[in-house]
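What follows draws every value from the coordinates through simple rules; no lab data is involved. Keep in mind the model is a prediction, meaning the values are calculated, not measured. Cβ atoms are built from the backbone, for glycine too; each structure is taken alone.
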Structure P
Amino acid sequence: MQKYDIAADYIRSRLPFDEPIPIGIILGSGLGGLGDKLGNATAIPYGDIPGWAQSTAPGHQGRLLAGELGGRRVLCMQGRLHRYEGHEFNSVVFPVRVMRLLGVQTLIVTNAAGGINLDYSVGDIMLIADHINLMGGNPLAGLHEPAFGERFFDMGTAYTPALRKLARECAGRLGMSLREGVYIAVTGPSYETPAEIRAFRCLGCDAVGMSTVPEVIAARHCGMDILGLSLISNHAAGVKDEILTGEDVIAIGKQKAAEMEGLVTQIVSRL
């Protein structure tokens, strides 16, 4: 517990205000531009925070922002940590636990994902209703941290129904349509094979990615309310006859940035 307290105390020492911050946002590949829209923002590089690992993924700026969005105080991660970077699960979820100590009760998690559902198009935004963990481990296995939550806890409504309802309402106000489906998380960094994607479709999955699930598990353990949004940045392997690249994922994120930023801002303003 001490390492989380040390990190939280360091961040507090850099903040321009003393009040708890109720909302956290994790920005995925190509979606980091929202962080630049924060008002009265303070930026802290991940490498400056004790115990907080450095992000190396393309398109991830690797800094924590504290500021205002939609009239609310927020903590915003411009880029996340991934298992495929070599980080252990406890490092991947370290930021979530530190955010909880800083007062975060609502966590909005975004990512770029491959579309498995044959009805999905590149550029669609999917509201995550549920997930499947195929990352080969659970971030809470091992030493238990009772200060954050119970050892065994329910995941039946990990993606808070009230927040999903709010997201649909906000999308409607903005004239946007949202998909809603199941996200499956794999370790990466290689993209999936066509056979794997066919298997995932049989499991009822709609989108696939290499993140999000560890953070959601840790946030649920901490008692946070969670909203997950996936930008469908590409068709998953075998859906179309095309080669998948990380550059394409980032490019789609930039193209759809304004739409995603508008939606998240609208949601935050109504929390």
Structure Q
Amino acid sequence: MCLLVFAWQTESGYPLVVAANRDERLDRPARSLTVLRPSRPRVLGGLDEVAGGTWLAVNDRGVVAGLTNRPAPGGRDLTRRSRGELPLMVAEQRSADEGVSHLLSVVRAGDYNPGWLLIGDRHVLYYVELTADRSPTVRQLAPGVHVLENVALEDASMKADRVRSLVSSARSEQGGLWAALPRVLADHTLPQATAGSPPKDDTAPRRADHAAPRRPDDTAPRRAATLAACVHTDDYGTRSAALVRVPEDPAHRPQMRVADGPPCTTPFVDAGSFWTD
């Protein structure tokens, strides 16, 4: 599971600002940031050292592609290809338009387990949906703040609503959105259902408790824990976080900051050196 926040055409001087948490099993080998492709264009992103893919890829031309998985009761179909190939496939192209066009030309129905992508650059933002039985579908998004977790973008989500509210408040604070995003990604609040909301879990809303690990077979509390932006259970949680902002001037590379661990306890470090050898 992952959390993606794409603020497109909302911040002065930066057409695209992205924040991402990567949630995964704690024992799955991964790198929070590496050079995925060295040139033409150069691509940075996290690396899943088991399947070889990524959850977030950024190239030096300002293309950003993020992925969230659609959970399945029986787990993922191991006969299908890794969804982590897709953000890299897109970021190897020179623009978001070219990335989406390439993805649609090569991905067929059933190639990958279901999931969703947000793909953007200075000029456009797309939402891509992967299902088990049909070719990918694409929708162009309007300017605004788009929050994607492990449900479809248009579906009801207490987690997305909570994050969207935090982002809205952050934009009016001193320092603006960029300064506040680490705090948004580190939020532990378990959102409370409002009147009329569909029931989610039968656990009372409260702060996530780091000192009380969840049992892997306790599915309701485990699911409740994942409603927080920053997730903590005994064997699963937020492993790393990344911030990206794409400057308006195409002569300048995207700015990146990465936390190599949960953003609630791990400082964000500037990753600009990864753009050069």
If mean projected area of the Cα convex hull in nm² computes to 13.0, which of P, Q did it come from?
P
Comparing P, Q on FRET efficiency 1/(1 + (r/R0)^6) of positions 25 and 241 (r between Cβ atoms, R0 = 35 Å, to 0.05), the highest sits with Q
Tell me which structure, out of P, Q, gives 1.00 once Rg/Rh (Cα atoms, Kirkwood Rh), for residues 81-232 alone is calculated.
Q
For structures P, Q, which has the highest computed value of distance in nm of label points 7 Å out along Cα→Cβ at positions 105 and 257?
Q
Quick check on the output: -5000 is helix-only ellipticity at 222 nm (-39500 (n - 2.57) for each DSSP H run of 4 or more, over all residues; to 500), derived from one of P, Q. Which one produced it?
Q
A value of 26 was computed for relative contact order in percent (Cα under 8 Å, 6 or more apart); which of P, Q is the source structure?
P
